[in-house]
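See the structures that follow.
Read-outs throughout are calculated quantities, based only on the coordinates presented, and are distinct from any laboratory measurement. In this text, all values refer to a predicted model and were calculated from it rather than measured experimentally. Cβ atoms are built from the backbone, for glycine too; each structure is taken alone.
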Structure 1
Amino acid sequence: MARLFRTRPAMAALAVLIGIALACLAGPGFTGHDPERAYPDLRQLPAGLAAQPDAAHLGPALERLAFRMRARLDAVARDGDTLRLTLGSEAGVDRRSLVYLPRSALFGAPEILEDRDGGRGLVVAVPLRRLYFPLGTDIQGRDLLTRCLVAGRISLAIGLATSLVALLIGVAYGATAGFLGGAADAVMMRFVDVLYALPFVFFVILLLVFFRSSLVLMLVAIAAVEWLDMARVVRAQTLSLRERDFVRAARALGVGTPGIIARHIVPNTLGPVAVTATLLVPQVILLESFLSFLGLGVQEPQTSWGVLVADGARAIEAAPHMLAAPALFLIATLVALNLFGDGLADALDPRAD
């Protein structure tokens, strides 16, 4: 732990990981936007700190709402964050249609100031909301920052859950194969080689043919492959541990094979296992992003960084920020995980000072 704390890149990476995790968990509640809330008048906004709607979007938004209310927009006057709208219609302005203003989420509740010509004209005061989209909006007008934070929950959960499953299966399988040795080891490792030979994408497509696409199915598909590397690492460590004196002493004392594996073999492989696990998490996240990019992973209404990257790639010419925002979160997480894994490997190295 002392060596790990002295490794500045690893500590910086750990701080970044904690920050991203906390932001994904609590951040969506502070952005002021629901992840599924669409603003039709603010589609594909670029990243920025200016309050919306600005002058360029305010006019078209009011024209669209006036059309839905079946009225003319005769005049617009602005006083701070309050608009004074003059609406007109030969058939009369239906006051019930004013509900479209707050429903757009750009304006507050309207107040009728004046009724002209027997209802053919209305003067309405309506408060203007100030909305902020630091990372812009997507093609449907949803806040990208909120979407990225919510997507991070799925990506990080998949990475951690799948890595945990792969860790449990790989450690148990590799330790058993390495400790038993002989024919049992040969048969178990040939099974691993057979699974290695299967094309992963073909395996996922085959699962989707027989089962409905879901988050659980993707977890099963990734975990079914990712434990193979862990099994090989643990087996290699077990082969060097099973001839140690403490293992021989346990055998002489009558401890059974399950007890030796659980109490002596597995604890002594935790160093390499911890390092492999930290490097497995970014691999799983990247794999999930790849599957989601192909349309084989997370499905709507859920989202992940891979899904957002795929959406951004399709709109890269018109809205490059849609690709840059989720890619920034994904790259930062992957780089931080790899740096922390490297630092952990150095800290656990017995030859280190």
Structure 2
Amino acid sequence: MKRILAALLVVVALGAIGVAGAYMYWQSRIEAPLVLEEPMLYQVPSGAGFHRVVVELSEQGVIEDAWAYRLLPRLAPDDVPRLRAGEYQLQPGMTGQDLMTLLASNEVVTYPLTVPEGWTFARMRELLDAAPKLESRTADMSDAEVMALLGREGEHPEGWFFPDTYRYHLGMSDVDILQQSLEKMERVLAEVWADRRDDLPFDAPYEALIMASLIERETGAPEERRQIAGVFKRRLERGMRLQTDPTVIYGMGERYDGRIGYADLREATPYNTYVIDGMPPTPIALPGRASLEAAVNPLPGDTLYFVAKGDGTHHFSRTLREHNNAVNRYIRNR
């Protein structure tokens, strides 16, 4: 009897050793390096399960022992990653355990999309439509339909989207970027408006947005933004027309071919500040934070005119006579 009991104990011990050995071997296969000689972009399709990922990576030769991964739900169910659709960057030297950790993370591959300051909403939409791997949901929509989709029905879109660099990943759409951009502009505009001067010639944040768009389109020189804002402020206070060319260009729309003629300056569009009093009815571009800050904090002074010098900066004048001399110097001579 003792011999039988001893034999049974030996069998049990050997079985336990065998099971432990098998488990250790299985674990070693899970922890083995992936078969990668260079970085690889792998896409987890929407709705894909762990089994499908194992099959695909096995067929692509990335993992060698697919059987080990198939046993994971039985042997270590808590380690089975909850997959998120998207693209993942697989690197040489990664183990199967690293792979599962990655696929269960939020470390999807992202792409940058930069909307420059001073662009129009139309150009921003073109950029979104052309962005690789970004779903285009608004391509066939009008501007009005886009604004309605964003919960801003009846509002003009120009100026309401903050120019910045945004990041997106596979599975996102242009609506996601537009929503982020809209919310950021609303947030920045509120912050800037809270720090405004108390002697501005306008009393609503939207008017500050319009003014900022004029400043944005008038200069690319950061140090001039507050100077230009000061000129516009004084002209509005004195009942002078703003007479800023970018508003003429915006009013011309697709007819603009790089030149403004005398007839264009006299054309009665809602945006032509050579014809209308005050500011145009909407922004004419997407202003950045610096232009927004300049709009609500213009530089004090006595200049009323400015003319482009041809090098990206402007000459500022106090009198019409001085301004005409500057025009002769910088425009007509050139």
When distance in nm of label points 7 Å out along Cα→Cβ at positions 204 and 244 is calculated for each of the structures 1, 2, which structure yields the highest value?
1
When 1, 2 are compared on FRET efficiency 1/(1 + (r/R0)^6) of positions 68 and 116 (r between Cβ atoms, R0 = 35 Å, to 0.05), the highest value belongs to 1
Output 31.9, 123 (Rg and Dmax of the Cα atoms in Å, calculated) maps, among 1, 2, to structure 2
Note: distance in nm of label points 7 Å out along Cα→Cβ at positions 36 and 316 at 3.1, derived from one of structures 1, 2, originates from structure 1
If you work out relative contact order in percent (Cα under 8 Å, 6 or more apart) for 1, 2, which one comes out largest?
1
Given a value of -13500 for helix-only ellipticity at 222 nm (-39500 (n - 2.57) for each DSSP H run of 4 or more, over all residues; to 500), point me to the structure among 1, 2 it was derived from.
2
